[in-house]
Structure I
Amino acid sequence: MTFFAKRLNIARMFGGSVLSQGLLSAANLLTGLILVRRVAQAQYGYYVLINSAVPLLAMLQQAFINPILASRVTLAPDQEARDYIGGLLRDQRRVLGVLGAAGLAVCALAWLTGLLSGQLAVMISFSVLAGIAWLFREFFRMVLASYRRPYEVLRADLAFVILMVGGVFLSTLTFAPATFAALTIAVAATVGGWVTSRALWRRARWNIHGSPGALAHTVRVGAWAASGSVIHWLFSQGYAYVVAGMLDVSSVAAIAATRLLLSPLGVFSLGIGTMMFSSSSLWLKHHGFQGLLRRVLLFAIAMACAAIGYIAFMWVIRDWVFLHIIKKDFARRDLLLAIWSLIFLSTVIRDQLIFILIAQNQFKRLAGLTLCCAVLGLSVSFAAIPHFGAAGGLLGLLAGEVAHVGGVLLFTLRGGRTPASHLASSGGDGFTLR
């Protein structure tokens, strides 16, 4: 393959992933706008809390599985990869069944004992189903991304988006919009997962009886990555629950509404990240640490430039957006938007830089750094909310994100040069496919 053909292939691969995430970003933006314009702030606030919690499960699954999955699919013989995928899928179905049953049982018990009202119990039950369906869908998206098949993911995401946006609009016509929006997430994710599974089956017919104990081995290897993801969620999404607890749910709606203007940046960065898991491992193997560092830094600089351009554009048209698109105004919304701009700029840089450490399996180091940043971020939020209101919750998030970027840069400059041979194992535990 020629130099330009290789570059074109890379551009096409990342382009497909970005298109997919762009579609999801547009859907997320559209559903947010539909709800913020058509329902009460409290109902929108509940939806934001649901929409923050459900992806946490997918993030956990990705953190446990994706680093190992990406290297297995990329580097292992084809039949071994299919055995491994089948083993993971078999074990995942068992876990999802247990989690779903346990979640619904807890909701029923809370309702029977009077801890939850009937409507709130139903909303949380639908949220549990949404989380299970989301995990089902994200598993197949993750495997297809490891096979570098972004356009097949894109086709499945289109079905998900159509159902999601249509269902959320219909939910605004009901007496409980947040509850029916949670049900919409469950239905749309189930259909999207089924379409994605069919696409993967055509690409790689997995062996459901392969790799006994695959999930247990993978979870053990990915424990540090998952713990880092949980900790990161605490300060990247936990601020909403801190604000809701210290102020009220309507304050969460104000923060979420201003965030809508910049949310495409986060999803765009996530789109790049889905391909970076497998690509960073290959770059380290074929080009060494310096080659990996150079490529990741280029991606980080490009993402930062794109973010600055988008933020400047949204800042110029912010009045028009709030008055004519969102059709609601919020106290201190310019301050909230300014803080969100700095948060997203830090996030898109960090999202690329961490792959330098991920490719070297430095999950323990990342988890420790994330814990320190989470403690810092939540501490600032608790201290700032009484003085700055909802904006105080974002100040804590900003402090944690900036510290995270600085820590990743420090570890990268000081970090060890893990040789490419680390890919022969999964984080040093000696697990090989069976």
Structure II
Amino acid sequence: MNATLSKYFLYYPTTILNGEYLYKHTENYNNFQYLEKSAAQKITDQHLKNLLIYAGENSSYYKDKLKNLTLLDPLKDFEKIPFLTKQDLIKNIDSIITPMSKKASVKTTGGSTGEPVKLYKNADALARERVATWRSYQWAGIGIGDKQARFWGVPHNLKNSLKARLVDMAANRLRVSAFNLTEESLANYYKKLSAFQPKYLYGYVSVIKAFSEYISTHKLKPIASIISIITTSEVLTEVDREKISGVWGVKVFNEYGCGEVGSIAHECEFGNLHVVSDNLKVEVINSNGEPCSTGEVVVTDYFNYATPLIRYRLGDFATLSDKACQCGRTLPILKGIHGRAYDIITTPSGKSIHPEALIYIFEDIQQNTAAFNQFQIIQTHSDKLSINIIRNKNWNDDLKQKIETQIHTKIDPKFQCEFVFCDVLLREKSGKMRVVKSNIQP
């Protein structure tokens, strides 16, 4: 469908019917990204103050947690407010929500960690989330209504599958299933997308990478209509970025977010991840809960009054930078996402290892040998790694010893390595592929 028709006759009417009035916020959000930091701080302080007052008066959970705040200056003791964990949210959802939840949309998220979270989000919060996201997509040359090829999971049950199709139609997008990546299905996707002519690719790194490798291997022409690629939800290594960009001849933009609050940061044209600071207060804390530059990410959603999320610990680790970006935007910068809590590997000697330390070992071997199609590392015990590999014709069993030696040398000599050769790697229920994950409780 034509982008203009999709934008004005499908997307906007659908959001308006849901009470999401994007037009009310668009100009302010476009201006906010270039505000001087002092002016931006004044605006966000007021947003935070409004949230704290509302939550303290309307959420039984926060009536207790915020009872010692001074209403005239609730920001004064903000850092004394207890953190909210995912377990806290699951356990106390009925006392956290406010009367606004009765007219709010239900969101269920967090399935990739095995801990699904149900919460409510009011229409204005959803509208602001969408506006901030579309503003960021403009950095990649993308606008509302532009055709999208969405590399994502597909709901299993009929009701949710039909709902997904309707949403895809309203968003002018064609979905590529993360659950079906055979040679036959990839050929079919290429045929469909060539006819659909999307302006951009969006979705999981692993699925876009698989599709890109299929095109490269079969020496197919990249689809000329594609001007950019946006990846999300999985770790984007520089090796994968270069591979994907090399196949398509366009820039790859990464985004960072979570289901509970939506977009958190988006890459600009200069490769910096800018925080959506007009919607969220982002803190980085150390293991003692104190502010630091590199540590765990904590967010506060300014506008979700239905389920207030105040100082919500994500279990992700990142570096918050105060440097200026060449793009001229004053939104704060996250230097990088260093790993999610459920992807961090703990060695037998007690060290915490970022997943990329393991990924690099396999990428180096793959660059030299091209011996496997995919790999996955799962920590099954404190001293044991299960290494799942889809081999190809270049594989030889000497590589097992080479991989094990690299792990012992660069990670920990006490790790036992169990190799499992398979035809397909299992994805999470959402469709995500966690290349490195730990089944060990922290």
Structure III
Amino acid sequence: MRIGLLGASFDTGNMGVNALAESAIKCILHRWPDAQITLLDSGRAVDEEQIRIGDKNLCIKKLPIRLCRNILLENHFVVLCFYALLFKVVRREKFKRFCTRRNASLKCIVEIDMVADITGGDSFSDIYGMRRFIIGFLRKRLVLLFNKDLIMLPQTYGPFKHGATRAMARHILSRASMVYSRDLAGIEYVNTLLNNRQNGKVRFAPDVAFVLDPRRPANQDIDSLEKIKTSNRILVGLNVSGLLGYGSDVGDNVFDLKINYPALIDSIVELLMRQEGTAVLLVPHVVPTCKPGASPPKSVHVHKKGYREQSDAVVCGALYERVVEKYPGRIFIVRGRYNHNETKYIIGLCDFFIGSRMHACIAALSQGIPAVGIAYSGKFHGVFESIGLSDCVVDTRSCDNREALEKLGMVFERRNQIRKHLEDAMPQVKNDVLSAFDITSPKKSESDHFEQ
């Protein structure tokens, strides 16, 4: 099996996207242990990614489908689209082989049996802007032009604010071979979008990141982090979002939040510090990889007013400096760079977790750690609901600071009950994730690649 993976990568600095990429690969290999996997939109150049899943070291090929000014690149969308359309006119296999011998990127796509798409987990929507949505649409459409089976992996669909994006989404979803939603509401949403004519191809499966493996970091800094947790201390992990923190500071309320996010975070710290025996560990979950002054990777959410401020490390660092003297020995921060597996291990040190990045919350929940999601979109509620914890979401679009703080305090008091629920539920959730591909197999033969 040759399988392309679209909409996930390892080079964004977003641990959630990294987690989706590795977890999707893990699910594919669970179904097809000898599959050859290619990342279809990661980075700028054809390359390879070395990853470890379980006890296996894997080499994953990276073939980015470029959408840049240099349209002469062999892996540029325009070039590949030209070949896809040309092959629909000139159907002779000898001609197709002639073309693929002269374009290695084209050859790679032609030989792929199936493409699985995850769209960053929540980017099959226009809430992050039209440009991001259209780029994702074009890559999916290219896959369909080459007559590949397109499997939509568990993700959030919508919302779509514009009629044009709804039409484009309907176009892709109606042609996909299988559509998985990571929340139950998404099934109804997609079926409604498709006029309920899909004969059961829209199915539920939990977020793939539930099966991500934690891995203890090799550096010495982890020793000091592990020593924070003691038998008489409740360690609360707190993930502060640069996306929400910066947007609130400049008054750009792009997600229509009812709260003042920085003020809510300060109140959360004060609430936790009033609890006897608690300590707080600040955990960044998005740490951009670009160098100062460099252009950010295109796959990272870029705020129109800046990029550096999107980093969770920036807002976590600012919070730490603001409160460390007030609460000596009770506030700690994760510094330095850790990958997605290592970040999950660090989150696993906590007794309770509060996250504004959803996959930071999933990293906690999947390890049996009670968590509260500080939600800025509907994706939080859907994912938490899928594991029976919808009441552990604080939706900042519908409650103010006081209501959010009250709900968070109530969940904190119920943490032992939630931990027991997770111990019972999580094995089945992980099994459901790994089983998602069990009913999936390519429908098209190799000679059928260009016939759509």
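Readers should treat all values here as calculations from the given coordinates under stated rules, not as data from a laboratory. Only a predicted model underlies this, so the values are computations on that prediction, with no experimental measurement involved. Cβ atoms are built from the backbone, for glycine too; each structure is taken alone.
On relative contact order in percent (Cα under 8 Å, 6 or more apart), which of the structures labelled I, II, III is highest?
If we compare relative contact order in percent (Cα under 8 Å, 6 or more apart) over I, II, III, the biggest value is for I.
When mean count of other Cβ atoms within 10 Å over residues 24-31 is worked out for each of I, II, III, structure III gives the greatest result. Out of I, II, III, which structure matches -10500 when helix-only ellipticity at 222 nm (-39500 (n - 2.57) for each DSSP H run of 4 or more, over all residues; to 500) is calculated? Corresponding structure: II.
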